[in-house]
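Student: Alright, structures below, take your time with them.
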Structure I
């Protein structure tokens with residue numbers, strides 16, 4: 001194994017990482033913590049590592065930096081006892097660097113059972129800056145919380161944001177340029193429906209579907225079925241379809257359980273909860289609870305359902321035209337979820353889609369109908385009264401204005417602009 005590690009180390013040091021689009025994550029390259037990147041498969045974690053490597057190479061000798069991908073077939077089968085060969089292989093290549101700080105990048109490290117024991121040991125005993133990635137939030141977050149106590153700083157990585165998407169497309173963001181606005185609006189329509197997985201950009205619709213189908217199969221079978229020894233795969237697939245078809249809507253597990261029973265599925269409530277938690281662990285889906293003053297009240301109410309990327313919806317929807325209302329709501333959630341995990345919805349006499357960080361946000365694709373607009377205004381006004389806020393937001397397709405409600409105001413913004421400010 002040591003000789004294989006030597007080859008992988010040298011290969012990584014000789015590789016030139018070109019044409020990398022820098023993401024909007026402010027990840028430190030020199031910090032007294034293990035840097036952990038977690039997120040769904042194919043969202044760009046590895047490319048972020050490559051970008052960090054390129055930044056380090058500007059000031060640090062290449063021989064003090066190396067990258068290992070633990071999904072490389074040349075490493076199989078690998079176990080914890082083999083990991084010491086990695087460090088010894090490096091120091092045999094560069095004995096002079098035993099007195100230098102080195103930078104190591106360990107990609108998809110969750111493929112090694114008990115990997116955290118190795119990472120903790122080298123962090124505690126060697127002068128090493130460690131970067132790790134993984135595709136399961138539960139795996140990393142639970143093990144970080146226990147075995148890497150206080151030793152790590154964790155970043156959640158998502159598919160491209162709209163701002164990153166425009167950067168990839170080399171489109172200038174200038175709200176005062178008619179030319180720029182034309183390109184922004186055109187690309188927003190594509191991004192809204194096709195999502196933010198970079199490998200699908202600039203591809204035909206058929207190829208996009210094939211790529212996303214492969215991603216979903218990989219997530220289902222490698223991150224969920226194999227890892228948790230799922231027996232009822234039919235139920236799991238049906239649950240995934242349910243999630244993507246119903247994104248942006250409220251989910252009641254009792255109602256869902258009864259629905260599956262009526263369809264003939266042999267399923268217990270515990271199994272349903274487990275499968276849903278596995279999908280959340282793999283970053284496929286998210287939920288937001290109703291905002292209440294107690295955890296018990298939050299738990300008794302339905303949760304709002306969200307998914308990791310709008311592009312997946314086309315795999316499961318039979319509609320010929322996109323459901324813009326759901327796509328808009330999900331996109332808004334993802335925009336905010338990149339910034340915080342604390343996202344709620346408000347439910348009083350009326351409902352507000354999102355409450356987070358002192359902000360109230362309703363999303364309505366089309367507010368041309370006066371009754372629709374009034375309903376949105378009344379819901380936001382009620383919530384502003386509840387939270388004692390003077391301002392709220394209404395995100396829509398095109399309209400931009402300030403609506404006064406007594407001494408309060410509602411800022412109406414088009415989605416494409418709200419995502420960029």
Structure II
């Protein structure tokens with residue numbers, strides 16, 4: 001585990017398992033730090049799915065353009081340090097520990113209501129680190145929602161909303177319009193917005209809020225587009241670039257890439273020198289692990305963090321491009337997710353599904369998952385240990401098969417740890 005065990009335990013001990021919407025706590029913490037987030041321009045990226053991928057691609061483009069670029073994302077897969085990067089390099093464990101020591105004196109843990117949460121604390125850490133590193137620009141991935149998310153204290157150069165779907169409904173609302181309202185909270189007065197939201201009701205909310213705040217709205221399919229080709233994709237917006245490739249697999253990543261390119265067009269209008277070649281190189285060099293990531297062959301082993309129905313749908317479509325004789329899923333899902341919705345997208349295409357339990361107390365029990373899976377025709381097995389579940393899946397798939405590990409970031413993280421141990 002990156003950083004000292006005491007440092008990481010301190011971070012996770014900040015109001016564990018509590019999500020506290022609101023900006024008051026992080027604003028107070030940032031005031032103690034003399035508002036580091038006001039020292040450099042930022043871009044904020046929200047959405048139900050695709051926001052991490054779009055953030056990674058945009059940060060890679062800006063780096064290739066010669067800009068010193070901070071990238072803040074969540075959650076991490078293997079190391080806490082993954083969350084905070086400058087020009088692709090993770091924050092050092094030494095700096096994690098140093099910043100925690102610096103900021104601890106501003107936190108009163110005894111006051112559960114007013115003390116910052118884990119995410120608020122780490123967001124402030126990222127802001128401070130980016131100031132120390134004198135970044136030219138920071139790309140910030142929204143944690144959850146948008147309106148009351150800790151990242152939403154910035155006034156960005158441009159806001160991006162990649163998608164709106166059903167997830168975190170206990171916090172964001174059960175109706176798609178409610179979720180869209182929360183996501184649209186990152187839209188600021190007079191600040192341009194890039195949106196790839198395709199749902200009609202959600203799109204209507206974003207259009208209404210953008211208009212009310214005088215924010216120029218750039219909509220995928222109307223103001224900019226991307227078309228898949230045999231060798232990659234072509235982009236059309238204010239600029240036209242043909243023959244683009246992205247290192248991130250799956251047709252859904254083309255839309256995320258288009259959002260990143262459109263954001264660079266907005267930055268160009270502010271005078272940023274971002275050439276077409278920087279866009280081309282940035283997309284090709286972008287890295288975002290655990291998203292349709294192929295880690296081995298014979299059988300092909302794919303890791304994907306899909307944890308809601310929309311993500312599962314994108315995964316199902318992407319898997320159709322693979323050739324395989326037998327498809328075996330290894331699934332570990334959090335109990336608070338739309339399990340049936342995920343199953344509806346993936347189980348009809350499965351030969352075998354192996355349910356497992358990542359080491360997270362929010363996980364769904366394998367027997368619960370098996371019970372929900374009964375109406376589907378695929379064969380089901382239960383193996384609680386993720387590594388053993390994957391070993392079994394590899395044997396069942398055979399050399400011409402495909403094994404897909406999915407259902408949660410936590411499940412994929414354990415799959416990656418299994419691979420590192422080999």
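Here, each number is a calculation from the coordinates, and none is a lab measurement. Treat the numbers as computed from the prediction; the structure is a model and nothing was measured. Cβ atoms are built from the backbone, for glycine too; each structure is taken alone.
Student: The value 3.4 for distance in nm of label points 7 Å out along Cα→Cβ at positions 179 and 195 was derived from one model only; which of I, II is it?
Tutor: That value comes from structure I.
Student: Please compute distance in nm of label points 7 Å out along Cα→Cβ at positions 107 and 395 for structures I, II and give me the label with the greatest value.
Tutor: Largest one: structure II.
Student: Of the structures labelled I, II, which one yields 2.1 when distance in nm of label points 7 Å out along Cα→Cβ at positions 11 and 291 is computed from its coordinates? Don't skip to the end; give the middle numbers.
Tutor: Details: I: 5.1; II: 2.1.
Among I, II, the structure yielding 2.1 for distance in nm of label points 7 Å out along Cα→Cβ at positions 11 and 291 is II.
Student: Which of the displayed structures (I, II) returns the greatest value of distance in nm of label points 7 Å out along Cα→Cβ at positions 27 and 243 on calculation? Display every interim value, and only then the final one.
Tutor: Working: I: 2.3; II: 5.1.
Going through I, II one by one, distance in nm of label points 7 Å out along Cα→Cβ at positions 27 and 243 is largest in II.
Student: When mean projected area of the Cα convex hull in nm², for residues 315-362 alone is calculated, the result is 4.5; to which of the structures I, II does this value belong?
Tutor: The structure behind it is I.
Student: Separate question: When distance in nm of label points 7 Å out along Cα→Cβ at positions 35 and 403 is computed for each of I, II, which one produces 4.4?
Tutor: I
Student: Work out the source of 74, 58, 45 here, i.e. which of I, II gives that when Cα extents along the principal axes in Å is computed.
Tutor: Of the structures listed, the value fits I.
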